[in-house]
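Below you'll find a set of structures to go through.
Any read-out appearing in this document is the output of simple, stated calculations on the displayed coordinates, not a laboratory observation. Because the structure is a prediction, the values reported are computed rather than measured. Cβ atoms are built from the backbone, for glycine too; each structure is taken alone.
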Structure I
């Protein structure tokens, strides 16, 4: 109970801070670099056309670049350097995706607008330092196509397009041990087969070399889908260089669960780890026999 109350207090404190910096952002300087970010539809089309790998950058990755920890990943100077390397990379079959929140925030709900205003007020200088005006970026919200939007009517179509990426493919999830991608829903029901490599739910980058080694044993015809926080951002890039197609899918499974139940705000999903909700680290197992049969390696 004490831990739960502590989390509630932390959440209230967080909201107060966001409100304050959201107010200050009215008087803040504008971004020097406003990146060209394509739509969700175009991002998915690029992946299909190029059989491209994807690395996604959001607020968490940027905080780590700046040397700050986030909830499920401690700060690490090597990780910071690798994230910068990936953010500034330019590979023909690899797409760097950014959060499409630099302009036109009216597309998003109030909570998201407040958050991004505060984020750019505090950390906009880091984006300015590492982004390129001549580069075209993919849209990281391809894996967050539901919760943050004010108008959620397009989510069904976006999920339909996303499912085309793995249609008929042999896929391997590289995921946190409590993520359980696809368990209890039909998001990946159109694949040929599923395997899983389970990794630590927190600070996974500490085992990066071991994770990459295990991934490198997979057949290159497999599609690798990674849900592993900032570690996934780096891993997708490195696997691309090694000849794999690897997509950092982030919170896609949780977004789909929220979409299915028509959630209006972020809520717990009992069978999945939800790091953004108080109590979201408590997971009730579901379809355990199926899940365990798909696990080919545990690195936890």
Structure II
């Protein structure tokens, strides 16, 4: 039998909002396997539905941990309706949870809320950390800053709040899938045409297992405020695609120019920003607190996913 020491979540009552997404499903599966009692909040296939204020408050009251991952995927074409949905799906759900925490008789001691490392500026000159990073501009940054502002507006002294500034999360079925697909059919060269020339835009990433690891770590370590959830070894886009080719056994890859990416983005209902923005983010606070990454290097991470 596995002990509670070996399974840090054993016996905990954990509320996970947005549990139907890519990261949420993984966390729920593994935290349940560790012995946690999980209550999910969502629009469908959840224990509690959004809009049911009384049941949300009851779920939150007395919980050991609240994790909010709710929000429409940004992997979409940015028309006005989509932009509004991306904003509202984050701000309204965070506000709903915030009211439940504020009204709770026994608020959770820890509330972790999803955020994004895209909050930082396009960075090809130096890495962005929590202490020295610069906030960027544009739609994605506006979403991130509004999201964190709403989150921290619901402060209670009994509840430690952590904004999870996640880099691009890699796992089975993640944003990695289209890149692997392009590589397999010969288009595994760098993506060229952004503000950083020659496919040298930085790519910050984190393995799904380390998102879970960071959640476990933050549950028991007294960090609060924004925390970067990113592997300590980001790579350039050229290095990313070369590593993908090596892992998949594809000897060559045709580079994709911006006009090609624009055509493909329309077909795939996404935006070129996801490939061309230089995201250079380091997990300064996590590492300073002692967290050890299971997958600090990209090649091992890709092999674990694509094997």
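Structural remarks
- Structure responsible for 18, with relative contact order in percent (Cα under 8 Å, 6 or more apart) calculated and labels I, II on offer: II
- Each of I, II could give semi-axes √(5λ) of the Cα gyration tensor in Å, for residues 50-153 alone, but the derived value 22, 18, 13 comes from I.
- Entry that produces 21.2 once mean count of other Cβ atoms within 10 Å over residues 90-97 is calculated, selected from I, II: II
- Computing FRET efficiency 1/(1 + (r/R0)^6) of positions 146 and 250 (r between Cβ atoms, R0 = 30 Å, to 0.05) across structures I, II gives 0.15 for structure II.
- Structure responsible for 23.8, with mean count of other Cβ atoms within 10 Å over residues 114-121 calculated and labels I, II on offer: II
- Which of I, II yields 1.8 [distance in nm of label points 7 Å out along Cα→Cβ at positions 26 and 106, calculated]: I
- Distance in nm of label points 7 Å out along Cα→Cβ at positions 66 and 162 from the coordinates reads 2.7; which among I, II: I
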